[in-house]
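Take a look at these structures.
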Structure 1
Amino acid sequence: MILDRVQSPDDVKKLDPADLPRLAEEIRGFMVEHVAETGGHLAPSLGVVDLVIAMCRVFDFPKDRVIFDVGHQSYAYKILTGRRDAFSTLRRLDGISGFPKREESVYDAFDTGHSSTSLSAALGLAVARDLKGEDYKIISVIGDGALTGGMAYEAMNNAGNRRENLIVILNDNQMSISRNVGAMAKHLAKARTAPKYGRRKRSVKRLLRRTSGGAKVLSGLRRVRDSLKNLMVRGMLFEEMGFTYMGPVDGHDIRELEQYLSYCCNVDGPVMLHVLTKKGKGYPFAEAEPDKFHGIAAFDPATGRLRQEKREATFSGVFGDSLTELAKEDPRVVAITAAMPDGTGLRAFAKTFPDRFFDVGIAESHAVTYGAGLAANGMKPCVAVYSSFLQRGVDQVFHDVCLQNLPVVFAVDRAGVVGEDGETHQGIYDISLLRAFPHMTLLAPSTETELRMMLKYAFSLNAPCVLRYPKGEVSRWDASFVHRPLDEGGEPVREGERVLLLPLGIMMEASLEAADLLKEKGYSVGVFSPRFVKPLDEKNLSALAERYDYFVTVEDHVLEGGFGSAVEEFAARTGAAVSVVALGYNVGMIPQGKRSQLMEMHGLDAAGIARRVEELLKNSTNNEKKT
């Protein structure tokens with residue numbers, strides 16, 4: 001295999017150009033084989049294999065530095081920069097990350113995981129390079145989907161004005177995760193006609209150079225070049241922002257890519273190379289369903305089918321079904337997503353109510369304020385967004401929603417650890433970020449039933465409301481349980497002595513299992529579902545503080561500013577005669593790994609919760625029970 005001879009970009013440079021298509025084929029086969037076992041972002045990485053090979057031949061990595069926007073398309077780059085042997089550990093605990101990571105390799109110039117950041121980071125690297133008097137290339141690889149994020153334009157505006165040497169490769173596959181939407185997608189579609197302009201220009205030049213006096217005419221034509229280009233390319237936005245634009249170029253023709261990348265190296269100032277690629281290239285199942293294979297669990301490479309088909313209802317699915325039902329009852333209910341209609345469970349809503357469904361692209365800040373505008377004019381918007389992505393719109397939640405007390409419902413999916421995507425995607429900060437905001441109600445369902453109840457309740461509040469729930473299947477612990485109304489606060493689940501477990505949301509199931517383990521050892525502990533993070537259910541908690549010595553809060557969230565902190569503040573403020581022990585994540589970042597592994601590492605599985613409670617009771621010096 002040609003791939004066996006490649007351990008670094010320098011090895012790619014040594015290959016005969018005739019061997020490069022075969023190398024690309026081998027890399028794609030290698031990726032499919034391994035991602036089929038580990039899961040991962042397959043389709044994006046398949047699409048840029050040829051581009052990465054060309055980059056390795058033209059640029060001098062790691063002296064030259066490349067930033068992959070989002071980073072989920074960097075697998076081929078990892079393989080060609082010395083991490084091929086570790087690829088079987090992709091996205092696994094203590095393995096290599098699914099995204100670029102500086103601590104992982106000298107070839108990774110900047111950590112990425114969220115969209116539209118690469119241009120700002122690349123410009124910062126370029127300015128620092130020039131201030132230090134250094135000489136090397138800075139490259140940003142950004143997808144057309146990421147260009148729906150406003151931060152990319154802020155960076156382009158700055159870069160076009162400053163004029164540092166910077167190479168931006170626009171990887172245009174007409175998709176982000178799902179099909180791209182918006183004016184930029186239409187603009188790039190027009191730009192794909194640009195080769196007509198290039199071909200005609202070259203024909204005119206050849207003709208005039210053969211003609212007497214043609215050189216003088218050609219000189220005159222150069223003065224109207226911009227007008228001609230604007231006519232044929234319809235006024236390229238990138239040129240207007242100060243970039244030299246090249247392309248579009250076939251993103252699967254390695255020789256042509258090398259040629260154009262070399263041209264880019266000789267341009268003064270920022271340059272934009274527009275590359276056309278096919279998401280999922282080389283693997284028929286991914287080409288046919290690029291959205292499915294954007295991020296996929298383990299699958300059978302021979303059939304493209306998941307090794308473990310999903311059968312149980314998920315929180316995302318229950319949310320989408322519930323919102324659709326509520327929208328049937330109230331025509332003011334509308335749904336907003338930031339390029340995640342499938343991940344957030346809104347596909348059925350979009351089909352049922354296409355005029356009331358809004359995909360705004362990868363633009364979370366805009367999604368929030370767009371929802372605020374809808375709410376200010378009498379609609380009932382629901383913004384469905386992953387917890388880690390909502391971080392990008394926190395200012396808008398405060399300034400545009402909460403300060404005006406507007407009735408925007410936030411369905412915060414992937415709350416808690418999400419597992420294999422690692423630090424950039426763990427949804428463990430939303431409570432800390434949102435709990436202090438005025439007029440905010442923050443709820444955490446533990447089951448399908450509670451999610452349905454809470455969504456209906458959220459729309460009845462006429463105020464900002466957040467529902468946070470995790471990735472994955474819903475809990476079934478309440479199959480024979482009759483929930484009391486939400487206006488009565490939290491839910492008593494199990495009576496006990498001395499210790500009361502307060503598991504937030506999804507942590508209910510592990511806490512009930514922990515209570516069973518403790519019962520086997522002779523300890524009787526109570527369990528209470530708090531439901532509310534804000535406003536805290538102080539009435540019920542005050543009554544329970546009279547009966548228990550300890551409140552043990554359990555949350556899939558960081559401890560700083562989380563639910564446990566809220567209960568500790570309540571106890572301190574009211575002088576409640578109860579000690580609060582908070583269980584959660586006491587570190588700032590959670591690595592990649594299976595969710596079950598991460599929960600066990602941090603003592604948030606049933607055994608870990610039971611162990612902490614047993615230690616608490618054994619170490620207690622107060623042996624008297626409250627009556």
Structure 2
Amino acid sequence: MAMQRLADIDMPAVLDRRFHPSPAAWEDEVLYFLLLDRFSDGREAGVRGNDGGLVAGGTTRPFRPGDAGNAVGTEEAARAWRDAGGRFAGGTLRGLEAKLGYLSRMGVTAIWLSPILKQVASQQTYHGYGIQDFLEVEPRFGTREDLRSLVDTAHELGLRVVLDVILNHTGDVFAYNADRHLVGEPGNQWMDPWWDGRPYEVSGYRDKDGRPTLPFAVIDLDTHPDAWPDGAVWPAELQDPQTFTRRGRIRDWDHDPEFLEGDFKELKDVHQGQGDVDGYRPSPALEAITQCYRHWIAYADLDGLRVDTVKHMDLGATRYFTSVIKEFAVSLGKENFYLIGEITGGRQRAVETMEVTGLDAALGIDDVQDKLEYLVKGVRNPADYFALFRNSTLVGKQSHTWFRNHVVTMFDDHDQVRKGPAKARFCADPGADALLPAVFALNTLTLGIPCIYYGSEQGFDGAGDDDQYLRETIFGGPFGAFRTTGVHFFDEDAPGYRTLAELLELRRARLALRRGRQYLREISGNGVDFGVPTMIGGRLKSVVPWSRLFNGGEILCAINTDSAQSRTAWVTVDNDLHRAGDQMNCLYSTDPGQVGTEVTVQARNGKAVLVTVAPGGVIVLE
């Protein structure tokens with residue numbers, strides 16, 4: 001049934017089901033973030049199904065090393081490959097559903113799914129952030145029934161689903177009739193509507209072809225029948241002109257109120273309400289969008305939401321949304337429904353925003369990602385990364401404050417705001433694939449809720465001057481990873497996939513690796529002089545160890561940031577938990593010969609053990 005207005009939502013029917021319960025602790029979960037359009041079209045050959053068996057059929061063969069670069073052999077072909085990266089590639093909800101076993105066998109427990117609601121039909125917003133209809137699924141992705149089936153299958157396989165949602169803006173659903181800010185060369189000039197504190201006139205809502213031919217008002221479908229379903233914005237409650245701030249695009253992303261009132265590039269900013277946080281009055285538009293997401297939580301049985309562009313929203317608007325959604329989720333029996341906010345602008349802003357609004361966690365963008373990636377690459381001091389989780393000055397609490405369930409940590413992502421115009425996945429640097437075990441270990445075995453960005457497990461190496469180069473397809477198609485076309489990358493024997501699966505299995509089996517306190521450990525080359533590992537001459541090629549302590553036990557983890565040779569060091573362990581002569585057993589190592597061996601605790605710097613870590617590798621002792 002088509003839903004044009006909020007009144008068309010049949011909430012009693014949507015609520016007539018048993019809902020999947022929340023996890024007891026989100027720090028036990030492992031997120032996997034994927035852009036639906038770039039993940040799977042369901043046509044891959046030679047892959048394993050959700051039951052683990054080989055799937056018959058398929059038309060896209062697996063990638064072979066000789067395929068790298070097969071799409072860019074000529075300049076014309078390379079141009080076609082680049083152009084394909086800016087358009088819908090063909091990933092679907094059904095394709096993703098068929099690959100849930102791939103994720104489950106890797107050890108992932110929760111999918112962070114990119115936005116799936118209907119986009120402006122005439123535009124190539126394959127990423128999902130340009131919503132035109134908040135009550136319908138994007139038809140290029142599938143149907144609302146496909147979404148429900150995906151989540152049901154995920155739950156059967158022990159996976160949870162967190163949906164990416166947008167409150168701050170809609171898609172590019174109308175055009176400005178700009179009267180200022182002339183740009184361009186003589187003879188080819190136009191008005192460029194950017195934020196200057198004043199509203200702009202509007203030409204009209206866009207029709208199905210993208211032209212602003214529809215009135216900028218609540219649409220009368222008798223007069224303009226073609227406005228449904230691909231014109232204007234839906235549900236109809238959002239068509240009131242007061243839905244939008246209409247103040248043009250943001251140029252200064254740190255200027256208040258510009259970053260709150262301005263459009264996010266071509267996406268149109270929604271007026272959310274007014275007032276201070278405690279007395280905030282949500283706008284009808286915010287209330288309507290919130291009602292839409294209540295519907296999707298119940299209809300699809302979602303487990304959490306990732307809230308986009310929180311920095312660009314009023315704190316009162318975020319608190320309103322958080323309160324309404326949390327109460328609704330509890331009414332469904334989802335006592336720990338999780339709300340993760342994308343909060344740019346630094347860690348202090350993130351902490352303060354969470355405390356004021358009630359969001360559960362912040363994405364580890366900004367300094368977390370930077371220090372995680374570049375510690376492993378040997379150009380950041382380890383103390384800078386580990387201090388992110390224990391900063392008593394920032395949060396006004398003591399150093400054992402646990403951020404374990406309030407920060408989502410990752411090293412690759414879909415837009416890399418932190419890198420400006422020079423976008424690059426972790427493996428884009430020459431030889432960085434040799435450090436994948438180390439970065440996976442630092443991501444998954446330290447505090448926080450770890451998140452893997454799709455393709456990292458296959459060593460994707462996208463890089464360029466646009467976000468699209470971070471968004472290669474796994475399933476093949478015209479914009480495949482490693483500059484390919486026509487081959488897929490669902491390789492469960494790939495070194496990165498296997499290493500990640502082993503680490504996540506270890507994390508699942510050891511509570512301390514999910515919830516334990518965390519300490520960066522001192523090291524020594526001679527067993528006498530100890531200190532935390534530190535860059536020398538601007539480089540760090542060293543063992544980097546840390547401990548996770550929980551309930552009287554200690555697990556010692558260590559990585560080697562030198563990808564060329566093994567490194568050995570004395571590593572401090574907890575003085576009170578060990579006696580000289582005790583043995584610590586090797587639970588895991590990227591050097592298989594070390595697994596099951598023991599090291600002896602000695603009375604050095606309190607207590608210490610001698611540890612050797614393989615090049616770019618990992619070792620875990622208990």
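Values quoted throughout were computed directly from the atomic coordinates according to the rules given, and no laboratory measurement underlies them. Being a predicted model, the structure only gives us computed values, none of them experimental. Cβ atoms are built from the backbone, for glycine too; each structure is taken alone.
Ranked by mean count of other Cβ atoms within 10 Å over residues 297-304, structures 1, 2 are topped by 2, which has the highest value. Looking at FRET efficiency 1/(1 + (r/R0)^6) of positions 257 and 369 (r between Cβ atoms, R0 = 25 Å, to 0.05), point out which structure of 1, 2 has the largest value. Across 1, 2, FRET efficiency 1/(1 + (r/R0)^6) of positions 257 and 369 (r between Cβ atoms, R0 = 25 Å, to 0.05) peaks for 2.
Here mean count of other Cβ atoms within 10 Å over residues 273-280 was derived from just one of the structures 1, 2, and that gives 12.5; the source is 2. Computing helix-only ellipticity at 222 nm (-39500 (n - 2.57) for each DSSP H run of 4 or more, over all residues; to 500) across structures 1, 2 gives -6000 for structure 2. When mean count of other Cβ atoms within 10 Å over residues 33-40 is calculated for each of the structures 1, 2, the largest result comes from 2.
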